[in-house]
Structure 1
Amino acid sequence: MKTVRVSCSRNYDILIGNGLIDRVGEIVLERFPQKRFCIVSDSNVAALYLDRTAASFPQTPESVVFQPGEANKTIDTVRFILELLAEKHFTRSDMLIALGGGITGDITGFAASVYLRGIEFIQVPTTLLAAVDSSVGGKTGVNLGGLKNQVGSFWQPSLVISDPEAFSSLPAREFSSGMAEVVKYAAICDPELGDKLLHEYDVSDIVCRCVSIKRDIVASDERDAGVRQILNLGHTFGHAIEKVSGNSYTHGEAVAIGTVMAFRAGEKLGFCKSGDTSKAVSLLERFGLPTSCGLDRRLMLDAMQNDKKRSGGEITLVIPEKFGRCKLYRTTIDALGEIMSGL
């Protein structure tokens, strides 16, 4: 088992190892005895892992199951969880456990952050995307009116338990979506990780490397005011792709396309070379990810008007300078429209 320690407003460990889903109760109770727990999961993940996770506790914890998908990443789902917690008389000394992918983690973390003004929660990611990215760092939230993560909070977990064996149950498309985030980490600061992906690799090592990178960045900018924004490579374009396409692309697929758009924007602005873009495209396509889309750029630009990285008439983009190094680039919305033309 590998352990990565995160030091920020709440210090916690990320545990990575095969078979950990069947040891969640044992691990949690060693660290948090005398607490009550409620496992939150969507119906797809619950069918696979809820009983196994619950059986690892000496006394079966409470559970709440919601319908999967971006359409259910809403305030209504959070309210459903909060009402159950109140009905079961959960207190500030109790904990939630997010069992599932990024949507489950975001919803559970947000519910934990607002119930009784804040209770602790644990992340148990069952997708590669959640394991390498969204389960770490404390960003929580839900969608609003079709806009991605418009309502949320910063609320760090108290523990992350990541079992790579769970990824074997993922459809190929979902596993590939997670690899988009892995390629993102390589593109922002670790070209050696990109080289490793060209050969045989151990998934546990990949998860460990990605969360270590995120740990270091979050420790220096927990609330996303500066350098942490570098983790958004591909996401400003990607979120717009998700919205305009009606979520016909998965999050990872949209990020993959958005990452290529960011590289091409970097070329257009004179920051990076075509060879850097080609490397990104080659890696993403290696994992079966799309690298372009035919969506109307004007509609995408309109969707980006609501991006959280916008301030007044300006927006911050993450632009590659080369594969393995990126910069934050502040531009106006009007200039962004020019940048996007032809991408």
Structure 2
Amino acid sequence: MKKSVVLYKKLSAPLMARLHEQAEVTLIESLDESGLAKLREALPAARGLLGASLRLDAKLLDLAPNLEAVASVSVGVDNYDIDYLTQRGILLSNTPDVLTETTADTGFALILATARRVVELANMVRAGNWNQNIGPLHFGSDVHGKTLGIIGMGRIGEALAQRGHFGFGMPVIYHSHSPKPAVEQRFNAEYRSLPDLLQQADFVCLTLPLTAETEGLIGAEEFALMGPETIFINISRGKVVDEPALIEALQQRTIRAAGLDVFVREPLGHDSSLLRLNNVVATPHIGSATHETREAMATCAVDNLLAALAGEKPKNLVNPTAWKH
């Protein structure tokens, strides 16, 4: 007998066909009020869940007494109550690796766009305000040869370091929970304490996960350590940063600019001060948003879910202590 699976994310036709072959599938096409109501109706029979961008807390999970596995189409798992899932023996999997290079591309796009003021000056041209040769008032700054500071040296941090070191001749400094000798050897990178990195880097880039320890990691004190020419890049999670402190630093020119792909509230509110600052490049959480990468992520999630429902250990298991086989 096929097990019941609830999807709260649309998948490609080949992946849907694969799931239908092996499971009874309920698709929630939208997470609006009616979609959430449909989800709640489907949860009691569900053995597996697959999706992204939905907070799965204990209250919601209590509606799914038969649940065996959750496959998240993401690397970040801050939307999930991992302790509760583990307590119930529910396997949680994610999709690392397949989005590493694409997310690093996004990070470097933000580095280039902020340093060279690409969005600001492109908007000036589009508005018909390019009336004379560009002078110092509109100059950007070089990227090549500048110091790249990376906070969080995981897969994405390493991919960003690779681009900076080999592609742009950037000295790389980094801060993480522990030194990474292999990274240091490969990219000639140097470990720094967080305060030292903030003071020394021309580009401060966040590539670390959101945890209880990292939430609010970068605030007013940290921005004060940066220089007036520092450019701040966040491709991790919005809540790692004290957003009001960031806005203040940008308004007061404590730092030069920011390239942001993540925010405390997403979508970013129309009333956000970030939208009124010329020294901000803001993108709508596009880190992994390419056709190729999103399909690879979805494929990985389907692999994880079907393995778990077949009694096999998923390749990308987040909570291994829930594995009881």
Structure 3
Amino acid sequence: MTRLRLAIIGLGMAVTPHAKGLMDLRDEIEVLHAYAPSAARRADFARRYPFPVADSLDTILADPRVEAVAVFTPANTHADIGLACARAGKHVLMEKPLDITTARAEALVSGCRAAGVKLGTVLQHRFRPAALRAAELLATGALGQITGCSTTIRLWRPQSYYDEPGRGSFARDGGGVLISQGIHTLDLMLSLAGPVETVAGFATTTAVHRMETEDMVCAAARFANGAIGVIDATTAAYPGFHEEITLTGTKGTLALRGGTLLAQFLDGTEERVEADTGAGGTGADPMAFPHDWHRAVMADFAAAIRENREPRVTGEEALRVHRLIDALIAAGDGGKPVEVVR
């Protein structure tokens, strides 16, 4: 099998699980360059991982051997870097979010389409074994008609997390708990329950944090299929708890909690998937999780290029969660129900 020739752009905190995954995937993916503008960061990365470093983005853009890039830079740089790579003919795997505004995210998606390159998004919760099995059960109709879907994201981040420059700001991150943390679970929710039609609720910054953007959102949601439910997201819940998605249907209930699944059916049967690698990152250390799901994202992206198909989480798929987040914030700001753009 021919290995995908990849370059890494961005060597900060987010690169760690990806670099570990790429080491596991050395038979499928060859890393030609790893770049960050900071010489110190490049040197630190080179000490930890066996990948060659580059001292400029232009080196990557000009190298005809590079087939694809994986971008792990701050969110406010995503569209600009992704579009430059697309214009250079490189496929793009983008860390979440696609960018800090939906308009910039849409420009990235349309630009990659126009350039004829694939755009994948790192929304790794879909790749957890429990989530994959939940999707299979729903696809077979095992739960019947979905009548309700409620999602709880109760995480903890200390004030020191937000004291770092740009954290929780509109300018760098694009928002707070929804776009920075909740986006993963909200994307998984949408992939299982389908699109949300309308939301109504509240968004606020609690007394727990000093930050520019929201750290707590509570909303009611009506889904396009008629189901209703709640969305409850925060980074102010010490010490941090596993995210939960509960779907009720006419034939039973399916509950995802972190990396576990419990499906219970009206006929008395049930199915369990227990977490085999944990599901961390819920507390003070945002990187306290295994790299298995990130490895699966990268393996799928490489396979999509090799097989000339779409990645599991395309740019268009990621736009759905961006638009839901926009509606949740607008509902919290305006105090009235908001229809989700589709």
With distance in nm of label points 7 Å out along Cα→Cβ at positions 29 and 133 derived from the coordinates and found to be 2.6, which of 1, 2, 3 does the value describe? 3
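Going by FRET efficiency 1/(1 + (r/R0)^6) of positions 45 and 125 (r between Cβ atoms, R0 = 30 Å, to 0.05), which of structures 1, 2, 3 comes out largest?
Details: 1: 1.00; 2: 0.00; 3: 0.70.
Looking at the calculated values, the largest one is 1.
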Could you figure out which one of 1, 2, 3 the value 2, 12, 18, 21, 22, 17, 7, 1, 0 for P(r) over Cα pairs in 5 Å bins from 0, in percent, for residues 205-308 alone was computed from? 1
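For distance in nm of label points 7 Å out along Cα→Cβ at positions 141 and 269, which of 1, 2, 3 scores largest? All intermediate terms of the calculation are to be shown ahead of the outcome.
Working: 1: 2.0; 2: 3.0; 3: 1.5.
When distance in nm of label points 7 Å out along Cα→Cβ at positions 141 and 269 is computed for each of 1, 2, 3, structure 2 gives the biggest number.
Read-outs throughout are calculated quantities, based only on the coordinates presented, and are distinct from any laboratory measurement. Only a predicted model underlies this, so the values are computations on that prediction, with no experimental measurement involved. Cβ atoms are built from the backbone, for glycine too; each structure is taken alone.
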